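K.L.:
Read through the structures below before going on.
Nothing in this text is a laboratory measurement; each read-out follows from the coordinates by a stated rule. None of the values given here were measured: they were computed from a predicted structure. Cβ atoms are built from the backbone, for glycine too; each structure is taken alone.
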Structure I
C-alpha cells in the first residue's frame, strides 16, 4: 500500500469521526430542547416559577450549542470539502439547528408566561388539549431529529403527517378558549390570552419539526417539498 492510499484512508477515518461528533452534538442539542418543551409546559400547569426560571436559563446552553454546531459545520466545509451526501448533510445541519434554536425560544416564551400567570392567576383549568399538543410536539421533534441523523425518509414523512393533528388540536383549543372570553373579567381575559399564546407556540413548534422533516426528504432524495402544502406533498409522494 503506498503512502497516498494510506493517508487517504486516515483522512476518511478522521472525517467519519468528525461527522459522528456532529451527529452526537445535534442529538444532545435536540435532547435539551425536548426537555425545555416538557419543562415549560409542566411549569405552566403546576404554576412552578422556579422550574420556569430553570427553563429560561437553559436557553443559553441551547444558543451556545447552536453556535458550536455552526462552527463545526463551517470548519468541516472548509477543511474537508465534502461532496454529495456528506455535503448536503453538513449544509442542511446549518439550517436545521436554526429550527431547533427557535423551538427553544418558543419554550422560553411559555416559561415566561408562568410568571405572567402568577400576576394574573387563571380562574379556569388549563385546556386538556395543551397537554396533548405538548406530547405530540415532543414526539415530532424527537422523530424529526432522528430522521435527520439517520437520513430516514419514512420517519420524516410521519413527522409531516403528524402536523395535521397538531393543527386540529390548536384550532380546537383556540376556539374553546376564545368562546370562554365572553363575559370574563379583565384579569381572567389576560390569563386566557396567555394560554391561547401557549397553544399558538406549541403549534409553531410543530411547524419547525416539519421544517426539519422536509429537509430530510430534500437531503436524501433531492425532492424539495418545502412550501408545497398538504396536497403538494401528497402529489410528490405519489410520483
Structure II
C-alpha cells in the first residue's frame, strides 16, 4: 500500500516512515525538502498519485498565533483537495490532547481548526491526539526559565515518547479509518514540576524548579487536567520516562 507521510522528514514523520516500511508498505516522505509544500500545494499531486493513505504529521514553522493558524488551515485545505483528486481513502492526522480546552492558546486553536476541516472534509479520517513528547520537556523547561529558576504550573502531565507516537500513527494508518478521534498518552501520570525536576536532575542541570500555579504554558493558564486525556479514554504507551531518559542521555 502506498502511504504518503506529510512532514515525513521530521521527528515523528521520519519514525512513521520507518515503521510503515518495516510493515512492507511503500511509505513516501513528503516535505519541503522533498519538493512538497502544503502551503502552496507545490508537489502534492505528484506525491499523492496512486496513494491509498495520507498521513499528516507536519508542524508549523512558526508558533505565532496568526501564522500557525494559517499554516494548519491552508495546508489542510490543500491536502484534502489533493487527496480527493488522487483518490486517497484514508486521511490520518496527528493532533494534541487538550486541543478543545485552551481557547487562549493560538497553537491549540489552530489544531482545533485543522480538526474541524478534516471532519467536514470528503476523506474518511482518523485523528490521533497525543500528549506532549518526552523529547520536548527540556525545551519547555528552557522557555519557563528565569535566571536559575524554572517556573511551571503544578498540573497533571502524561507525556509520551516520540517512538510510541509514531507507532500509534503507523498502526492507525494501515487500518480502516476510525471516522473519529483517538488519544494516546504515556503510561505514567506526573505533576508537571515533578517531571521537569526529574529531567533536569538526569542531566545534572542545577536549575531550581518551582511549582507556580500562575505560571503559564506557552502563554496559557492551565487547569489541573488541561494537558492529559480524560481518565480511561486514551491508549497508553509502554515507554516509561526513566527508561527513555537512560537511552536518550
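K.L.:
Suppose you compute helix-only ellipticity at 222 nm (-39500 (n - 2.57) for each DSSP H run of 4 or more, over all residues; to 500) for every structure in I, II: which one lands on -31500?
P.N.:
It traces back to I.
K.L.:
Out of I, II, choose the structure whose coordinates give mean count of other Cβ atoms within 10 Å over residues 43-50 equal to 17.9 when calculated. List each step's numbers first, then the result.
P.N.:
On the way: I: 15.4; II: 17.9.
Going label by label, the one that fits is II.
K.L.:
Could you figure out which one of I, II the value 0.10 for FRET efficiency 1/(1 + (r/R0)^6) of positions 179 and 203 (r between Cβ atoms, R0 = 30 Å, to 0.05) was computed from?
P.N.:
Among I, II, the structure yielding 0.10 for FRET efficiency 1/(1 + (r/R0)^6) of positions 179 and 203 (r between Cβ atoms, R0 = 30 Å, to 0.05) is II.
K.L.:
Could you tell me which structure in I, II was used to calculate distance in nm of label points 7 Å out along Cα→Cβ at positions 67 and 219 as 2.4?
P.N.:
Computed on structure I.
K.L.:
Check the numbers for mean projected area of the Cα convex hull in nm² across I, II and tell me which is largest.
P.N.:
Top value of mean projected area of the Cα convex hull in nm², among I, II, belongs to structure I.
K.L.:
Another question, if that's okay. Quick one: relative contact order in percent (Cα under 8 Å, 6 or more apart) came out at 19 when computed from one of I, II, so which one is it?
P.N.:
Source structure for this number: II.
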